[in-house]
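Just so you know, all these numbers are worked out from the coordinates, no wet-lab data involved. Just so it is clear, the structure is predicted and the values come from calculations on it, not from any experiment. Cβ atoms are built from the backbone, for glycine too; each structure is taken alone.
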Structure I
Amino acid sequence: MNKSEQSLLAQVAKRPDLFEDSFYSFAKLMHPRFYLDDREYLIDMCNRLQAFIYGNDKRFLVMTVPPRHGKSLTAQNLTAWLFGLDNRNKVMTGSYNERLSGIFARSVRNMIQTEGVGNNIVYGDIFPDTKVKYGEASASMWSLAGSDEVNYLATSPGATATGLGVNTLIIDDIIKSADEAYNENRLQDLWEWYNNTMMQRLEGDWRVIVIMTRWATGDLAGRVLADYGDKVEHISYSAVQPDGSMLCDAVLDAETFALKTQEMNPDIIEANYNQKPID
C-alpha cells in the first residue's frame, strides 16, 4: 500500500461520510491510481456530475470527453455511488453493444461485491448496507438486498430494456466509429432507440446522463442538445486547450496525441478530441 492509499484508509476510518458527500472522493477511493488530485479535469467532472445528480433545474446532462480520459470508468463509479447513497435508486445504463454493456455491468457489480483483504479499502467500507441481493445470478440485471424491484439493468441498442422503470439513465459512449457517425440511418436508429426505448423507462424524479466522445453534429449528444434546449446542461472537455497545452499530460501528452492522430481525418480529430464536430 502506497502513501496515498494509506492516507485514504485513514480518512475512511475518521470520516466515512466524506465519501458519501463527495463523488470525487468516492471515485478516488475506488480507483486511487487513476483519480489523482493533479488530474484537475477529473475533479471537475466528478463535481459537476454530483451537482447535476443533487439537483438543478436540468433533466439532461451531456458530457463530451476525449477518448481514453475516463468516461466509462467515471460512469461506472457514478452508478455504484448512486446505489450507495440510496438503495432505492434504479439505474439503467446503455452501452455501444452487448459485450460492452456486460463489461460495464460486471464492473459495477464487482465494485459493490468486492470483499476487503488486509487493509484494502472496498465499497463496503463506505456503504456497508448496500449489497447485491443474494441469488441474483445475472450480471446485467439485478436487485439490491432489501429491494422488491430490479435496481439495475445494463443494455444496448437491440437488447432488452422492457419491464423496468428507472430514475437515472446513463448512456455511455454509444458511437465507436466514423462509419457509424456519418451513416444517417445508423444515427437515426440510435435516436429512435434512445427515444422509443430508453426514455420510456424513466419515472419519478428522473435524470438522463449522456457521456460520450463527439463524432458528428447529428450524433446522440448533438441531438439531445438540439432537441431539449434549456433542459440540458452541457459540459465539454477538449484534449487540446486554447493555448495549445493538453487537458491532462498525465493522461494524454502532446507527443502521444500527435502520433495517435497523424493519420486521422482532421474533422474526426476535432470532433473526437476537441468536441467540435464540423461535418
Structure II
Amino acid sequence: MPDLLFTALMNNRPGKILSCWKLLLLVAMKYVDEYRDQALVRSLASRMAKQIDRPLRFMEVCGTHTMNIFRFGLRSLFPTSLQVVSGPGCPVCVTAAADIDACIAAAECQNVITATFGDLVRVPGSRGSLAESRARGARVEIIYSPIDALELARENPDKLVVFLGIGFETTVPTVAAAIAQAATLKLENFCVLSLHKVMPPIFARLLDGEPQLDGLLCPGHVATIVGWKAFEPVAADYNLPCVISGFEPVDIMQALVQLTQLVVRQE
C-alpha cells in the first residue's frame, strides 16, 4: 500500500492519491474495530467477574485510560467487587502552581511569543493564568505540535518564541525533534521551557503513602518510549502487580483480566 501511494505521488495523480488514502483509512479502521468488539469486551468483563474472589482496587495512572473508560462506558461492565480509581495521569493537572507562574512570567516578557498546548492556557497559578496574561496583552499562541512553534520562530525573527514543554515521557520525543530541527535551521530565537515529568517517581510518591491498591494499569505509550522495564521497580519494590495496556476497550478489559489473575493467583 505505501508503494501505491508513493507511485501516485511521483506520477502526480491526485485521484489515485485520494483512493490510496481511503484504502489506508479503511484498513486502519478495520484494526481499530477489532479492539472495540462489544461481544469480546463483554466476554472479558464476564471472565474477570468470575475470577474475582474479594474486593479489588486498581488504579489507572494515565489520563487516556481514564477518558476511554468513561468514553466507552466500561465502568458499567465492571463487577461491583472491582474499584478502578484514577491516578495523576494528566501532566497539566499535576503541574505545580510555581511552574505555571514561570510560564506566565515568560509570557509577559517583552518581545516574547509563548507557544503552548491549549489545555494549559486556563490552568491557574498563584498569580492568574496564561489566558489572563493574554488578556493583558501577552502574546500566547495555542499550537498543536512543537513543530508549530518553529514556524512561529521563523515567521517572527525579531521575537523570542518560548515553547512550554508540559507532558510525560510521550511528549519528549517530539519536543526533542523540534529542538534538533531548530538547530538545523539555525533558529536562535526558539527555546523550550521544559516542565516535563517522568512516571516512575510519581508511582513511588503515590505508593509510599500506602494508597491500598491491588494493581496498576500502566500506559502503553509510555512503555513504548521508555521500555517496560521502567515499571519493574514498582512491581518489585511494592509487590504490586502492573499490566501495561493500550487504550482501546479490548486492551483495557484484557489488562484488567490479567491484573485480576495476578492478584488472585498471587503471582
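Figure out for me which of the structures I, II the number 0.60 belongs to, where FRET efficiency 1/(1 + (r/R0)^6) of positions 47 and 119 (r between Cβ atoms, R0 = 30 Å, to 0.05) was derived from the coordinates. If you can, show how the numbers build up before the last one.
Details: I: 0.60; II: 0.25.
Derived from I, not from the others.
Structures I, II were shown, and helix-only ellipticity at 222 nm (-39500 (n - 2.57) for each DSSP H run of 4 or more, over all residues; to 500) at -12000 was computed from I.
Computing distance in nm of label points 7 Å out along Cα→Cβ at positions 39 and 111 across structures I, II gives 6.7 for structure II. Among candidates I, II, the computation of Cα extents along the principal axes in Å that gave 50, 46, 34 used structure I.
Comparing mean count of other Cβ atoms within 10 Å over residues 79-86 across I, II, which structure shows the greatest value? Intermediate values should be presented prior to the final figure.
Values: I: 21.2; II: 15.2.
Top value of mean count of other Cβ atoms within 10 Å over residues 79-86 goes to structure I.
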